[in-house]
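Only the coordinates and a few stated rules stand behind these numbers; no lab work does. Source: prediction; values computed, not measured. Cβ atoms are built from the backbone, for glycine too; each structure is taken alone.
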Structure I
Amino acid sequence: MKSKIDPTELALNDKLVYLNRVSKVVKGGKRLSFSALVVTGDGNGHVGIGMGKSNEVPEAINKAGVVARKNL
């Protein structure tokens with residue numbers, strides 16, 4: 001079984017790979033939301049990827065970074 005990596009011990013760098021604007025058509029018009037794909041790693045073989053979704057861009061990027069750190 002793979003040993004668990006503690007992300008607090010590593011010097012991680014986040015890289016935004018993809019940012020997507022999604023529009024949902026509702027009765028009152030279009031509702032915009034964003035999804036972000038982030039890769040995080042230490043440059044020494046430890047890599048994690050994460051996807052975050054939100055109505056605001058910075059919040060989607062932050063959520064994706066948290067998920068990426070969980071997937072190291």
Structure II
Amino acid sequence: MTKTLNLSQLLSSIKKQIPKGNLKGATIISLLVKRGILHQTGEHKYDLAPGVKPTTDDVTAIVAEMTKKRR
């Protein structure tokens with residue numbers, strides 16, 4: 001069963017699954033913006049895009065994509 005996540009849960013889940021030191025927070029935010037999961041609400045402020053409900057399955061896919069790019 002997949003769980004719907006809020007913004008802080010989404011970022012926390014991604015950070016926990018990526019090996020330490022491999023990616024910075026800005027890289028994670030950048031990828032989420034490119035995928036349409038986040039949108040910028042102000043300078044250095046982000047929120048979930050309207051209508052987007054990220055799940056634990058999304059976290060798995062995002063982590064796989066991020067770690068694949070680094071190899």
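Structure above, values below:
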{"read-out": "Parent structure of the calculated result -15500, given that helix-only ellipticity at 222 nm (-39500 (n - 2.57) for each DSSP H run of 4 or more, over all residues; to 500) is the read-out and I, II the choices", "value": "II"}
{"read-out": "Test item: mean count of other Cβ atoms within 10 Å over residues 36-43 calculated as 19.2, pick one of I, II", "value": "I"}
{"read-out": "Among I, II, structure where FRET efficiency 1/(1 + (r/R0)^6) of positions 4 and 44 (r between Cβ atoms, R0 = 30 Å, to 0.05) as derived comes to 0.75", "value": "II"}
{"read-out": "Origin of the derived value 44 (percent of Cα pairs over 18 Å apart; candidates I, II)", "value": "I"}
{"read-out": "Winner on relative contact order in percent (Cα under 8 Å, 6 or more apart) once structures I, II are ranked, highest first", "value": "II"}
